[in-house]
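Novice: Following this line, the structures themselves.
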Structure 1
Amino acid sequence: MPEPPVRYRRSPEEIRRIVSTTDGIDETDLKIIAVLQQDGRASFNKIANLLNLSVATVSKRVSALMEKGIITGFSAVVRCEKLGFTENLWLMIYLEPSADIQEIGKKLSQLVGIKCVYGIFSDFDLLVHLCCATPEEVAAAIREVGNLDGVVKVTKAPVSQIIKEDFKVIL
């Protein structure tokens, strides 16, 4: 039996179904989000022209999306290794059963080189993306992680190549 074809985009019906569970979000909001994900520097005037809306409407909707925590900010997406941060790895962090995952995650997020911290359901409790300039920085970061109260074990998995890295929500 042949494999089903790979799907690269969601249908408009799927998007409406998914978003219908989010209170107060409509297709216009999704279109604004799509434009901003493509070009985070797009002005409200440009978005209004693209979507045939008023600038005031775009401004109010972006503000509402930010208040709801759907849009959390605007920033440049930077490839760490292009700036010399070539030590790119994932840490799997095992915690004591009684450890406060949220509290340890907050502490981890303050450490130098930590890009992302995820609480997960797996054999380990936290998945952390670490990006450093030198092996010595990696060793220091792992030592700091391992010294946190509640951390039992840290396993590292170096990234050998980045095939895809995209933080957009595909609409």
Structure 2
Amino acid sequence: MANALINMGLINRAANRALSGLERLALVIAPPVLRIALAVPFFRSGLTRWDGFLSLSPGAAYLFEEEFKLHILGGTYDFPMPLVIAYITGIAEIVLPVLLVLGLGTRFAALGVLIMTGVIQLVVTDGWANFHLPWAAMALGIMALGPGPLSLDHALGRIAAAGRQRRGR
């Protein structure tokens, strides 16, 4: 009986060590994987919005002026200032994914993508299960976990902390 209890204790400690190692590994790997997975569809969409540097494609202009409608409380509404919204969307779909991949301003970039996902849901109301819900979940996960150690945010934080330490703060 005593040997069985000792063996169970050893097994329990080994399992706890393995789980702890797995958790540490996941906390390193999960944030950049989430950041990249969320960035890819938005960046790819952003590439379709442009015909050159800050030159909105005719297709993007047409979509925001004629096709995309907001579905709110049973009503259908045009976008206010559709060309301005198209430019803002096109810029956000390029800049926010780049920030996510780099891990720079990560939580704010994820919040921006979450807001965009909410607006997209108002336009494409049947996309929630296949696209919008996973995008929102990834954005919230990034906001909760933070950028992780493989990010510019983390590196800049370490540099700032070292500078404060050198100055005696």
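Novice: FRET efficiency 1/(1 + (r/R0)^6) of positions 97 and 137 (r between Cβ atoms, R0 = 30 Å, to 0.05) was computed and gave 0.45; which structure, 1, 2, did it come from? Could the numbers behind the result be given before it?
Specialist: Details: 1: 0.45; 2: 0.95.
Label of the originating structure: 1.
Novice: Which one of 1, 2 has relative contact order in percent (Cα under 8 Å, 6 or more apart), as calculated from the coordinates, equal to 21? Mind showing how you got there, number by number?
Specialist: Values: 1: 21; 2: 25.
Of the structures listed, the value fits 1.
Novice: Out of 1, 2, choose the structure whose coordinates give helix-only ellipticity at 222 nm (-39500 (n - 2.57) for each DSSP H run of 4 or more, over all residues; to 500) equal to -11000 when calculated. Could the numbers behind the result be given before it?
Specialist: On the way: 1: -11000; 2: -24000.
Going label by label, the one that fits is 1.
Novice: From which structure (1, 2) was mean count of other Cβ atoms within 10 Å over residues 33-40 calculated, if the value obtained is 14.9? Numbers along the way, then the final one.
Specialist: Working: 1: 14.9; 2: 19.4.
The structure behind it is 1.
Novice: Which of 1, 2 yields 0.20 for FRET efficiency 1/(1 + (r/R0)^6) of positions 25 and 49 (r between Cβ atoms, R0 = 30 Å, to 0.05), as computed?
Specialist: Computing FRET efficiency 1/(1 + (r/R0)^6) of positions 25 and 49 (r between Cβ atoms, R0 = 30 Å, to 0.05) on every structure in 1, 2 gives 0.20 only for 2.
Every read-out reported here was derived from the displayed coordinates using simple, explicitly stated rules and does not represent laboratory data. Computed from a predicted structure; not experimentally measured. Cβ atoms are built from the backbone, for glycine too; each structure is taken alone.
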